[in-house]
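Readers should treat all values here as calculations from the given coordinates under stated rules, not as data from a laboratory. This is a predicted model, so every value here is computed, not measured. Cβ atoms are built from the backbone, for glycine too; each structure is taken alone.
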Structure I
Amino acid sequence: MKNYQRSQAAELARRLLEPRRFIQVVAGPRQTGKTTLVQQVTDKLDGPVRYASADEPTLRGPEWIAQQWEAARLSSRGEDRSRVLVLDEIQKIPGWSETVKRLWDEDTRARRNLVVVLLGSAPLLLARGLTESLAGRFETLSVPHWSFGEMREAFGWSLDEFLFHGGYPGAASLIPEPGRWSRYISDSLIETSISRDVLLLSRVDKPALLRRLFELACRYSGQILSYTKMLGQLQDAGNTTTLAHYLDLLAGAGMVCGLPKHAGDSARTRASSPKLQVLNTALMTAGLGWTLEEARRDREFWGHLVESAVGAHLANGAADGRYEVGYWRERNHEVDFVVSRGRRLTAIEVKSGRAPSVHPGIAAFVSAFQPQRTLLVGGDGIPIEEFLSHPPSHWVA
């Protein structure tokens with residue numbers, strides 16, 4: 001990976017230079033540059049930094065956290081400079097949040113100037129520990145998959161290269177060798193995320209069902225599918241509650257998610273059929289065995305890929321909680337994406353080819369919900385490249 005600094009680096013640097021206030025939690029999927037980002041920031045700090053990772057074959061326990069914490073406390077003892085402790089893959093330690101809470105509160109009472117940064121590649125599991133034990137003691141910095149603008153700036157990628165290969169910077173050097181690139185995505189990213197960030201750290205009674213659900217979500221990304229229809233496709237005797245839970249686990253690992261229907265009230269939204277959505281388009285293409293040129297020639301697949309890239313862009317941007325992303329469908333009318341920021345709505349329609357002059361789905365949605373903004377992306381609307389080059393907040397009302 002190039003020495004490329006993401007936009008979150010400036011925000012993390014600002015926070016670490018403030019007086020000790022909160023534990024800093026840096027969360028995001030695997031291979032999004034969390035560790036590199038933190039190292040780039042801490043290398044510029046004027047003070048000792050201790051880095052330790054729980055991502056080791058040897059099982060770690062709460063005592064490991066206490067050992068690392070004490071070593072950080074003792075570094076430069078008696079000096080006024082801040083000391084920084086960075087603990088990577090913290091979610092892999094059983095009971096980590098209770099131990100961190102105890103040690104943090106000890107330092108608060110003793111007025112020790114120790115700055116703590118926690119990193120994790122399973123945001124859902126991190127969030128559980130944070131809300132259960134560390135309420136009021138932390139703030140989160142979300143590090144999502146790399147955007148088109150970031151991949152273009154770091155690696156000179158074209159739009160089509162990004163649509164097909166997605167936003168995994170570690171795999172960028174492998175794209176001249178399609179077979180090698182596919183194996184890297186499948187083995188080093190997909191399998192590692194499922195086995196180490198989902199199955200190893202969560203209770204999953206039917207791991208084969210979870211894996212098939214992931215494959216189904218990649219195959220049908222951009223399409224609305226009820227849980228009942230999913231079970232039929234998966235040929236499993238499971239239930240819809242299990243399926244919804246497994247989809248949440250995959251979303252928590254930054255892989256795929258189910259976008260809810262915008263219905264105007266939370267009860268109807270929760271009961272809706274999800275729109276399946278990959279969070280990185282590489283997950284759609286890695287298992288196909290196709291080249292970029294072969295994918296381009298399949299117009300139907302390319303259309304799904306374009307829509308999925310727009311959906312991933314919006315869903316990754318929603319990771320910081322500033323807005324929510326869904327879809328809307330009523331009878332024969334549909335809107336690809338609905339972005340909600342409080343009561344403000346933005347309706348987004350995506351077209352990979354020439355768009356018709358009339359958009360009945362948008363018109364029906366406007367009549368029903370009066371959104372603040374409607375956007376056409378692709379076709380004769382905002383160019384796909386332009387839309388993906390700006391953060392989602394640029395487009396959201």
Structure II
Amino acid sequence: MSLEQLIELSRLYGSNPQWVLAGGGNTSVKIKNTLYVKASGTTLADASEATFVKMDRKKLAAVLKKEYPAEPAERESQALQDLLDARAEGQELRPSVETLMHELLPFTFVIHTHPPMVNGITCSQQAEQAARTVFGDEVVWIPNVNPGLILATTIRDAIKEYKTQHGTPPWLVLLQNHGLVVAGDTPEEILARHRDVASRVKAHITRFPELDTVPYDGRQAETLAYQIARAADELVPGTPDHQAVFICNREVFRHVRSAKAFTPLSRAFSPDHIVYAGHRIPFLTQTDDFGAELAAVRRELEDFLRETGRIPPVVAREGLGVFITGRNRRMMDAAAALFLDAVQIAVYTQAFGGEAFLPPEQTDFILNWEVERFRTRVSAGE
């Protein structure tokens with residue numbers, strides 16, 4: 001097996017938005033005592049040899065055995081440093097925060113993606129029950145826990161329990177409010193297992209997203225986009241000019257009919273949605289009073305800025321659609337892609353009891369976690 005095969009698999013799944021968006025997902029290959037894993041902030045669609053960090057597997061095993069402080073910030077800081085120290089000599093890129101998960105699965109290739117159809121299960125009210133209905137005994141289910149070291153140790157314990165019960169290691173892992181992990185020893189095995197996963201989930205879906213365009217008030221959308229960008233510039237002076245663009249389709253329009261209808265899209269489903277599209281989406285109520293609407297725009301942007309230190313990447317307007325904001329095209333494309341991903345997930349969850357957002361404690365952890373702040377900066381081209 002080779003790094004070239006991993007690059008090919010990474011490009012295959014990274015270039016398909018039904019598996020991975022923006023800088024999401026990560027992949028790895030084990031070659032003897034070395035683990036090659038995707039670097040944080042890189043994209044699978046553009047994978048090359050430079051995308052992957054060379055890791056010492058003996059040092060990774062030591063990280064998994066080490067006792068860390070109970071205090072979250074100190075624990076994650078030490079674990080991150082140990083992860084960086086596990087890089088092979090001369091490696092400078094930061095390895096994926098999920099590197100330890102890749103080491104734990106005893107297969108040559110590990111592919112971690114965020115397919116919206118599968119996340120229709122992981123982000124649903126019936127998540128674990130649905131996962132077991134669809135995949136039976138083949139799946140290891142990982143409930144919501146904080147990312148980083150806690151997630152790695154949770155996966156370690158779950159894999160150990162699975163091997164005790166079944167005599168073999170699992171090739172399929174589902175992470176609640178996160179995504180899919182598929183492992184295998186050959187590229188052919190990886191491809192076949194992904195096809196199997198997609199086929200099984202699709203058989204349970206009750207409705208598919210309708211993403212075709214719909215008519216809208218172009219003048220109103222243009223005016224409001226200008227006002228959002230102007231308010232953002234006033235609230236964050238001295239930065240590159242903000243932009244705002246309008247997007248809508250049949251599914252989005254259904255959800256912006258009212259604040260209640262927008263509920264399934266109002267908060268983040270997963271860590272990637274927080275990083276690229278925000279932990280929540282401000283919803284502007286329709287009004288005929290233009291002055292009141294402008295005041296509401298500024299108030300919503302100001303509240304979000306106070307919470308997170310940035311302008312909301314996505315803003316919804318009742319009866320109209322959604323605005324994507326940002327300081328450059330790269331930021332805005334990622335925000336739009338992750339918002340539309342959330343739209344699909346919201347529809348798919350209808351087959352499994354409806355939507356379930358990332359819990360507040362995990363959302364707060366991610367908003368304040370240095371690792372995800374790093375990813376946010378990288379995604380903005382900083």
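Points worth noting:
- Parent structure of the calculated result 16, 45, 35, 4, given that P(r) over Cα pairs in 10 Å bins from 0, in percent, for residues 27-106 alone is the read-out and I, II the choices: I
- If mean projected area of the Cα convex hull in nm², for residues 19-202 alone is computed and equals 11.6, the structure in I, II: I
- Of the structures I, II, the one that -12000 was derived from, the read-out being helix-only ellipticity at 222 nm (-39500 (n - 2.57) for each DSSP H run of 4 or more, over all residues; to 500): I
- Identity of the structure behind 52 (criterion: percent of Cα pairs over 27 Å apart, calculated), options I, II: I
- Source structure (of I, II) for relative contact order in percent (Cα under 8 Å, 6 or more apart), computed value 18: II
- FRET efficiency 1/(1 + (r/R0)^6) of positions 155 and 219 (r between Cβ atoms, R0 = 35 Å, to 0.05) - highest-scoring structure of I, II: I
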